[in-house]
Structure 1
Amino acid sequence: MASTENITHQAINSYSIGPRAENLDEFRNISVILDEIQRARETYFKEDVENGYTFIPPSVQQSDEFKRVTAKVAKAVQQTARLLGEHSIPFWNPRYQVHMCTDLTVPSLLGYFMTIIYNPNNVAFEVSPITTVAETEVGEQMCDMFGFNNHPKSKNEPKGWAHITSGGTVANLESLWLAVLTTTLAPARNLKFYPLAIRKAIDDVDGPLRFLPKGFKVRTCQGRSKPFRELSTWEMLNLRPKTILDTPDQLYSEFGITPTFLNEALDQYKI
């Protein structure tokens, strides 16, 4: 066991509730979160109160039905909390070494609790302005930590990016998806934009694929054959996955364009 005089040991011990809830008082910072929730809600259109408008008036809170429902919820919360405490695995105790679980940190628990109350939707910035900014900052920090390019002024290489998934399962699926695309279509990390990369390499004045014959045709999502140069952006974005995946082989069999040359040609256009 580490010495209690060790600074690192002292710091680590401050992060968890503790095997015997020794640091539970630190977790009571949850009251600060509740105070801020109250402040945020009371200050939004605070003139409503001055104008006598109250959505949940005291008369409703004092009604028998209101009291019945809140008492029922309180009882359910107490029972559920007790069941979880009595029948969950004791992951918080170092004596428990059965599963790959450890005690959760107080900062992460408080952060999760305070965030979920505000119900942010990080898919759309307008519904989650502050958490989207936080996600972007965390993503940039992770890029720095893992050595990915994270400098806006660097134009010679792709800029790294990251996002927070809903859990480990989604993260694993995304990593497998990316691995497949990277292996089969090295110049395009996103299958959907691969046709756009080819088109850009064709249309640019000095594009490495500008020599590609007009006879190069692909099958659209509507099932008809059409010259690739004549595809609209919508048609390129809606090509079937199989059509896109078959493109390198098609370019090689019809025009002798090797996968190596294609990869190098599209390197500057990849996403």
Structure 2
Amino acid sequence: MNTRLMSEGSGGRSRWCRAFVLVALVAAIGGAAVANAKTALIDADTVSGSPSQEEQAATAQGYTVTVVSGAIWSGMTQSQFGAYDLLIIGDATCSGASQTAASNAATWAPVVMGTAGGRTQAGNRVLIGTDPVYHDSGYLSSRATIIRDAIKFAGKQPGKTGLYFDASCSGGGGNVVSALTLLSIGSGSWTNDDGPPCGGNVSLIASEPSFGAPDPLTTASLQSWSCSVHESWPTFPTDWSALAVATDTASHPTCGVDPDTLLSACGEATS
């Protein structure tokens, strides 16, 4: 995962910005953890199994989960999306379904950004550039740590709609990168690499409490999948941060230090 986390001050408050992880890209706006009943919406065309691993992880974290078909997702209004605390576009075992789910991002992205659907503040966002469901052995496995922790992070902010966005095997361009542009307010632009070394190495380069104990995301859980990286993002707006990077890509624009090994690593953000 190519992910880099950063914080910025706004009105005297600390905010976590969007962040990229080798497997996931994350964006956050700080605040207290969500309590009480939480609701999540999943595009069924972007997940595998019933219940999917994403649904199992969300349910275990206290969400009441609604699963809708891709056709219904595509026809929903901003008010309907705004009724949920978390939107989930998952991994249908290495598919390009995220491209279709992102085709109506002009409707749901403003909700996540806090400008529509009854929302007034932006929620946390996570972007993942690989297919953990295809490679793991269940939602409680080590390789599925990114799923569990990213859902925890994305839905962390009360009164906001967060986003768990797995680009899976879509290449990360097209509708996906268009959606990411709508989910960004910082300077700079998104570029995608749809052909990073598939079996390449990945390194965690940042930390954030949702990705830490008692269910810590580690470099070891992100690599050695036979194909750990399906897309990466060499450049991204300044309000996003990378949590992990693919280290054997052609370019190495994003650098950080593995919080566990304390080793430096550079590469392209992949989550």
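The numbers here are math on the coordinates, done by the rules we state, and not lab data. Note that this is a predicted model, so its numbers are computed, not measured. Cβ atoms are built from the backbone, for glycine too; each structure is taken alone.
Descriptive notes on the structure:
- Computed over structures 1, 2, mean count of other Cβ atoms within 10 Å over residues 163-170 reaches its largest value in 2.
- Answer label among 1, 2 for the case where distance in nm of label points 7 Å out along Cα→Cβ at positions 155 and 251, calculated from the coordinates, equals 3.6: 2
- Among 1, 2, which structure scores highest (criterion: mean count of other Cβ atoms within 10 Å over residues 91-98): 2
- Highest-scoring label, criterion being volume of the Cα convex hull per residue in Å³, among 1, 2: 1
- Structures 1, 2 were shown, and helix-only ellipticity at 222 nm (-39500 (n - 2.57) for each DSSP H run of 4 or more, over all residues; to 500) at -16000 was computed from 1.
- With relative contact order in percent (Cα under 8 Å, 6 or more apart) derived as 12, matching label from 1, 2: 1
- Which of 1, 2 yields 0.05 [FRET efficiency 1/(1 + (r/R0)^6) of positions 99 and 211 (r between Cβ atoms, R0 = 35 Å, to 0.05), calculated]: 1
- Which entry (1, 2) yields the derived value 0.90 for FRET efficiency 1/(1 + (r/R0)^6) of positions 59 and 131 (r between Cβ atoms, R0 = 30 Å, to 0.05): 2
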